[in-house]
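> What follows is a set of structures to go through.
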Structure P
Amino acid sequence: MTSSGFDPELFLQLGREVLAEQAFSRLLGAELTRLAPGKAELQLMLKDELKQQHGFAHGGVLSYLADNALTYAGGTAMRVPVVTSEFKINYLRPATGERLVARAEAVSAGKTQSVCRCEVYSVLGHEETLCAIAQGTIARVGDAPPH
């Protein structure tokens, strides 16, 4: 636990519990690998079932990663239940490799919404290649859970 009372391991554990409740995330095999207030990292192995006809990751898979990473970043910045209000993604190059990594951060967080950005990388060995950039608005849907 840090001096501010923030326990990074507990925070990550709670985030993983939320991800485990999402059937689609389980289907894809997504893993929440980092989580801190206003920041998130999601990964998934790039299986053949997630590729399109040319052997690249399907754009929907990249969008899924960006959407969820943006939502985690915005939700943890505001510390309330949230949903994605909107997002835009730019595909920069085909995603290949062994796995995909999405890293998002809140750029601005208010009481009712947060604007976040995300970079999605394809990874082969230790080499990361930027393949998509996304930006989204994350909206509050309720109150913070009781402590």
Structure Q
Amino acid sequence: MNGLDVVIEDGRWNDVGLTGLASVAISATLDHLDLQANDHEVVVLACDDARISALNSEFREKPTPTNVLSWPSVDLEPGVQPDEELGDIAIAYDTCKQESEAQNKQLIAHVTHLLVHATLHLLGYDHINAADADQMEKIEVEILGKLGIADPY
């Protein structure tokens, strides 16, 4: 994916190969939705819990760490053609690692799922109500299946 910029703030992400994972996950998501990956731009911030907690506090008024956050450049409805610039994603190593261990999942599979999930948010998908959550989860499972990753739900 040419329009991917990964900013590594926490060096532990290098050991996971986050840049490659992000490229695969975001491209697979765009391809699944019949969008050309090379026509879109995404910035991924690879950080730790302290940084994502500060971001979560600033943007969501929740002063706690979380696994992933996303900020679309433009608020879209699912299925609407996005602009070139999709938006930004932040992902926290500590929380992702803890969740993968607690859920007995491989870290790479868990992170790939979270990147797919965040990319769908950039494209207007959400899980505020049950119907939207079902739709989003179905798409995630389809994309992950194409990548050889088991249903995370």
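Here, each number is a calculation from the coordinates, and none is a lab measurement. What you see is a predicted model, and the numbers here were worked out from it, not measured in a lab. Cβ atoms are built from the backbone, for glycine too; each structure is taken alone.
> Between structures P, Q, where is mean count of other Cβ atoms within 10 Å over residues 68-75 highest?
Numbers: P: 28.6; Q: 16.2.
Largest value of mean count of other Cβ atoms within 10 Å over residues 68-75: P.
> So, one more: Out of P, Q, which structure matches 21, 17, 17 when semi-axes √(5λ) of the Cα gyration tensor in Å is calculated?
Numbers: P: 26, 16, 14; Q: 21, 17, 17.
This value belongs to structure Q.
> P, Q: which one has helix-only ellipticity at 222 nm (-39500 (n - 2.57) for each DSSP H run of 4 or more, over all residues; to 500), as calculated, at -8500? Write out the running numbers ahead of the final one.
Values: P: -8500; Q: -15500.
Here the read-out was taken from P.
> Quick check on the output: 2.2 is distance in nm of label points 7 Å out along Cα→Cβ at positions 20 and 52, derived from one of P, Q. Which one produced it? Can you show the working numbers first?
Numbers: P: 3.4; Q: 2.2.
It traces back to Q.
> Could you tell me which structure in P, Q was used to calculate FRET efficiency 1/(1 + (r/R0)^6) of positions 12 and 124 (r between Cβ atoms, R0 = 25 Å, to 0.05) as 0.20?
Working: P: 0.45; Q: 0.20.
Among P, Q, the structure yielding 0.20 for FRET efficiency 1/(1 + (r/R0)^6) of positions 12 and 124 (r between Cβ atoms, R0 = 25 Å, to 0.05) is Q.
> One of P, Q was used to calculate distance in nm of label points 7 Å out along Cα→Cβ at positions 60 and 84, giving 3.0; which?
Details: P: 1.3; Q: 3.0.
That value comes from structure Q.
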